[in-house]
1. Identify the structure, out of 1, 2, from whose coordinates mean count of other Cβ atoms within 10 Å over residues 145-152 was calculated to give 25.1.
2. With FRET efficiency 1/(1 + (r/R0)^6) of positions 73 and 113 (r between Cβ atoms, R0 = 25 Å, to 0.05) as the yardstick, tell me which of 1, 2 scores highest.
3. Could you figure out which one of 1, 2 the value -16500 for helix-only ellipticity at 222 nm (-39500 (n - 2.57) for each DSSP H run of 4 or more, over all residues; to 500) was computed from?
4. Assign the value 4, 18, 22, 16, 13, 13, 10, 3, 0, 0, calculated as P(r) over Cα pairs in 10 Å bins from 0, in percent, to the correct structure from 1, 2.
5. For FRET efficiency 1/(1 + (r/R0)^6) of positions 201 and 369 (r between Cβ atoms, R0 = 35 Å, to 0.05), which of the structures 1, 2 scores highest?
6. For FRET efficiency 1/(1 + (r/R0)^6) of positions 121 and 313 (r between Cβ atoms, R0 = 41 Å, to 0.05), the calculated result is 0.20, so let me know which of 1, 2 that is.
7. Among 1, 2, considering only Kirkwood radius over Cα pairs in Å, for residues 41-288 alone, which has the greatest calculated value?
8. Suppose relative contact order in percent (Cα under 8 Å, 6 or more apart) works out to 13; of 1, 2, which structure was it derived from?
Structure 1
Amino acid sequence: MGIEIQVHGLKLQYDARPVLDGVEFRVRPGDLLALLGSNGAGKSTLLRCMSKVLEPTKGRVYLGSEELDRINTGELARHMAVVPQETRADFDFTVEDVVQMGRFPYLGRFGKEGRKDREKVLEAMEMTGVSHLARRPVTSLSGGEKQRVMLARAVCQEPEVLLLDEPTANLDIGYQQSLLEMAERLNREKGVTVIAAIHDINLAVLHFHRFLLLSSGQVQAAGPAEEVITPENIRKSYGVSAQTYRHPLHGALQVSVEKEFSPAGGNNRGTRLHVIGGGEEAVPVLNLLLQEGYRLSLGPVTTQDSGYRLARFHQLPLVEVPPFSPITDALHHTHLELARRAEAVVMPPITFGEGNLANLEAVEQLLDEGKPVYLVDAPATSERDYTGGRAAGIVRRLVEKGAFAVETVENLLQVLLQARQI
């Protein structure tokens, strides 16, 4: 099973306004392709052209070797099924009735459902998890249940190509996940080519293999996630600044839209703080201090660090360390020089191992030089100490020498404000 789709120079315009402008791409048999792009980029319009709902102004769509215009509606329905964005249910058809509609392309105008058709209906309902709803009126179902029923109807058509137009719109995360998992299963078990318009990029990456990014009716990028989902492409297509990273649990590429800060702390403008280290523990500290208007520097951090990505976005001075490498004497010296330019040093509640123990030694040296040091959640350092107690020992020594120990990031802000008022 499987059929190739080719789109050549597709154009469509409404009232002289181009909605699709020279769209061209190829879908291989058995592809899982997600159409990405902002509202108005042309995703739904493209799907409607590919399913003959709309006639393009110019260009051609080929299903296999045959031009779409030459395929009649009945024949097309045996090759292609569509799950629309909005599921209207104005009549009290039962779920089973709706799923049976998927057999119409095989029955003819006055055809009667046979044993095979009945088996296909039951199989489609079982596969999509709606068998228990078979006798229920469609009008009584939730949005997620209706989408499952529409997918069951599409499955019942036995298509080679499945088009999904915003299938997860207005659904909770449970229904979103299950619906796209069903589409994956169709692709995996039956070889169905799946093409879906998806708003949520992070959700799309979990379930699709290839991506087509549209911008103003044109193809911005096409290919695997690494080539399509880049900060530059996101900015061009969606008009927002974003960073990409690998999810720590499943390793899939993810997008994080960066928050633009409108500093609230006018009195803090010009005050420079140096934040030690990075990681998840440092990000809340960095975010809050930026929000309050402080000028920050950061280090040492690796390029894989979440603090590094935040610092790069805000163009903060930083000290970068190669991944899985100890802090060399040269980097230690560079770090000290950067920290000395700040008015004070802040240490988030980071975890300490042999590789970053030099960070604490740098903090102690800066404190000895007279630089104010603020330690967030210092008493719990022993719980984050993987150096046999050496890190916790240095932190205790820092407090004895006059470092400010604060319980939370919010307490840090209060102490910093008091220090400026003295």
Structure 2
Amino acid sequence: MPYKILHTADVAAYITALGIFGTDQACLSIEEIGNGNINYIFRIKNNNTQKTIILKQARPYLRCMGESRLLTTDRARIEAEALKKHGELCPEHTVKIEHYDHELAAIFMEDLSSPEYILLRDGLMQAQIFAHFPAQIARYMANTLFYTSDFSCSQQEKKHQVSHFINPDLCQITEKLFFTEPYIDSVSNNVNPLLNATVADLRRNEVLQMNVAKLKEKFLTQAQALIHGDLHSGSIFVSHNNTKIIDAEFAFYGPIAFDIGSLIGNFMINFCVQSGLDTNTDPRKEYQKYLLNSMHTIWQTFHDAFKDLMQRKTTDITFQHSAYQAYYMDTLFKDMLGFAGTELIRRTIGAARSVDFNSITEPSVCARSEAYAVKLGEVLICRAEHLHDMRELISLVTEICQFSQPNRQLNR
């Protein structure tokens, strides 16, 4: 079937013809549920069995801008194949792909919207504790990143995979959102007017500009592993027992530290937002401690798991050298800090401002939390080379965000 845009009225006939969700069209109910900037998403329910499935179709344009901003539908292939690959390497933490239709750029996947699962972003804003999440997401990143890297793959296979996952349209979006537009006077930015002076100072910081350029160069050139490419709190479903990763259309072979930094940056954003809420109460203080502990556990578990895989599973004899592996992990840590800083800044003053800030209703208080996020991002980018472990990072976060209670209970 040649490509056509699917509307709600078309979906029942289409899925029935495929035969992947029963053959009785009359028993299917369809609702559009997508509210993202790029794609259209439908939930399909079989009323006889009560089972549901998600259909995600890539349109040939950016949804939030309409047909004025064209975008390749090949991103659906990349998403489906990246999730399948990550599913092979870490099935317990990757959404299951049921079917991919190349002609219609349509992906069918398991439905995670249930009483059990919640988007991580929503859970963080509700101050929920997910005790298993930090270790689970760390193992997901360690497995998917190691086994698609030069440490595990032959050079020939790796280069073939790099070419297979080239994703220029989506990478261009990331390059602008992370490394260009927040640092210039772009009409795409979304800046709180109360932050204008802070943003002006940011853009005059020559050391910052130089370090952002270094990070952008790494993003452009380091094809280290098949990264998710958009690993923020809105791309993760969590329950109190499990974690599932979705939305991998930004996937490509890029710098390993980018995924880790994006995720850690989202936890820092939530920490800054919590600072603008009623943090004089013990529950808020305790939740900020949970966020700090989570960041610590994510990095430390990733570090230990990835390093263990390097020591036991590295196939290239050159990369088996222990001093090189120690250097590599130290470089990952510093790059992770830099990328986390770009996530903080772009989610505060860029086009894709974090909805977390919307929970603060008082404009001046919101501006204070946003200023924390911008300052923290700026310091991380500029001082990444001088930080050596998560304890130094957490001390920095608590100092900049004026977290008054010392944190004495971090995981060791």
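Every number here is computed from the coordinates shown, using simple stated rules; none is lab data. These numbers come from a predicted model, not from an experiment. Cβ atoms are built from the backbone, for glycine too; each structure is taken alone.
1. Of the structures listed, the value fits 1.
2. Checked 1, 2; max of FRET efficiency 1/(1 + (r/R0)^6) of positions 73 and 113 (r between Cβ atoms, R0 = 25 Å, to 0.05) sits with 1.
3. Only structure 2 yields this read-out.
4. Structure of origin is 1.
5. Max of FRET efficiency 1/(1 + (r/R0)^6) of positions 201 and 369 (r between Cβ atoms, R0 = 35 Å, to 0.05): 2.
6. The read-out was computed on structure 1.
7. Going through 1, 2 one by one, Kirkwood radius over Cα pairs in Å, for residues 41-288 alone is largest in 1.
8. 1
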